[in-house]
Structure formats: structure tokens, C-alpha cells
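Student: Each in C-alpha cells, the structures are laid out below.
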Structure I
Amino acid sequence: MSINSTISKELIKVDKILKNSGLYKEFSYTEKKYTELDYNPITGDNETTSSSTSYTFNGIPLATKSDELKESAYSVLLDVIVMASNIEFEMRPGLEFDLDGTVWNVSTFTLNPADSVYELVLGRK
């Protein structure tokens, strides 16, 4: 049995434990996609359509930092751990996640070497 399959099996167990313990918080993210259609010679514009896809995922909020952020673009930072299997979209800085009605932006993220857990730093003004 390979180390990756062992890790995957153990992560499923960990995910169930976290759900049952109440440590998870639900985050939501709405991805908006814009598609350019044809050029309209009458208006001089490219016509576009938009669609959106909503995602929810569970994460574990850890520590909130606010006092020591003098040089940060955010006034509050939140560290979050998320199982990579809970993410169904491409993670990148700047995404906006909603947690309990508060919007948080992805400041930075790392994916551990086994590609199983994201460590997110979310920020808000």
C-alpha cells in the first residue's frame, strides 16, 4: 500500500471526526464566469454572458490576528485549515469567502506536500 493511499484513508477518518466534534465551520464561495460572445458592430462592444457557481466547504478557523498588522492590507487575519478534498475549485489569492455573514479574502495559502490540507490566511478590512 502506498503512502498516498494510506494518507487518503486516514484523512477520511479525520474528516468524519472533525464533523462530529463540531470544529468545522461552513464557508461559501461564489465563482463568477464571464463568457465573451460575438462582437456587436452596432454598439462596438463584445457581448458577454455571465454565470455563477456556488460552493460550500468546511474549514477549521484557528487564530485571529489584528493588533500586529501594521503593514498588512487587512486589519484582521484569520488562519484556517481546510481539507483539500473539500475544495472543488481552483484556490488562489483574492477569492472571497463568506463565513457567518462576514466576507474574508484569501491573502495567502499553502498546500501541504501530500496535497491533502490547505493552510489559508484570510483577511478582511
Structure II
Amino acid sequence: MPNLDDPLEVLKRLSSNYGSLAAGFKSFHGGVARLSDDMISPIKESISVSGLQDNSFRVDFCGRVYEFEFRVAMDETGPLGRVVCREVDGRLSDSFTFRPGGSADVEKPANYTLPIAVNDPAGPYI
């Protein structure tokens, strides 16, 4: 039986889930980008989203610029993606984590019962 604390086993678990975590971040970027170009977006005129560069993208929203950066991490239940948001001046604004299946640990809006996922196309409009 493999030792779950063995660095090689940790690397194997991370690498086997990296593709789904990276795809989740790419889906998250796509959802945010839709806010700047979708006809029904209520903030279309106030937002500009850059293309995905390596593991990050930028959002210009109401005169403030934010960078979203993707990282891979591991906790006691397994691999997860971590998205850190900071203003370009370097101040940390917020962060969230998500699992390979897409489920994220973000606070749900009032009266919303479904799980929030980074790969849910309705996510930005919730």
C-alpha cells in the first residue's frame, strides 16, 4: 500500500489531477470573460478581461485591475486548485479553492442551493 506522505506519491496524485484542475481554471476564465462580451451581461460596459496567459489572467473592472492566478495545492483530502485574486498593486483581494471535479469553496448567494463550480457556465451570472 502506498504511503500517502511519500513525496513521490504526492507528486503522482498532483500530476494525475493537474489536467482537470487546469481545465477548471480555464473554464473559470471563460466564464469571467463572458461577462465582458455576452449581450446579457449586466456589467459588459464596465469590465475587460485579458486572455489566459500561463496560469493567470487580468480583469479591469470599474477602473481597478485585478489578476487571477492559478496554483495547484494539496490538502488532507487530495489535490486542489487555488485561485488567488489580487489587485495589480499587489494587495490580496481574495482567494478560493476547487477540486478536480470543479466544486469550489465560495460562498453561495442567498437562496441559491446548488453547488458552485468553476466549470459551470452559469457561474458568473449567479
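Bear in mind these aren't lab numbers, they're just calculated from the coordinates by the rules spelled out. Keep in mind that what you see is a predicted model, and the values were worked out from it rather than measured. Cβ atoms are built from the backbone, for glycine too; each structure is taken alone.
Student: Kindly point out which one of I, II the value 2.5 was derived from, the read-out being distance in nm of label points 7 Å out along Cα→Cβ at positions 60 and 84.
Tutor: II
Student: A further question follows. Quick check on the output: 49 is percent of Cα pairs over 20 Å apart, derived from one of I, II. Which one produced it?
Tutor: Structure of origin is II.
Student: Out of I, II, which structure matches 4.2 when mean projected area of the Cα convex hull in nm², for residues 52-99 alone is calculated?
Tutor: For mean projected area of the Cα convex hull in nm², for residues 52-99 alone, the value 4.2 is produced by structure I.
Student: For helix-only ellipticity at 222 nm (-39500 (n - 2.57) for each DSSP H run of 4 or more, over all residues; to 500), the calculated result is -9000, so let me know which of I, II that is.
Tutor: II
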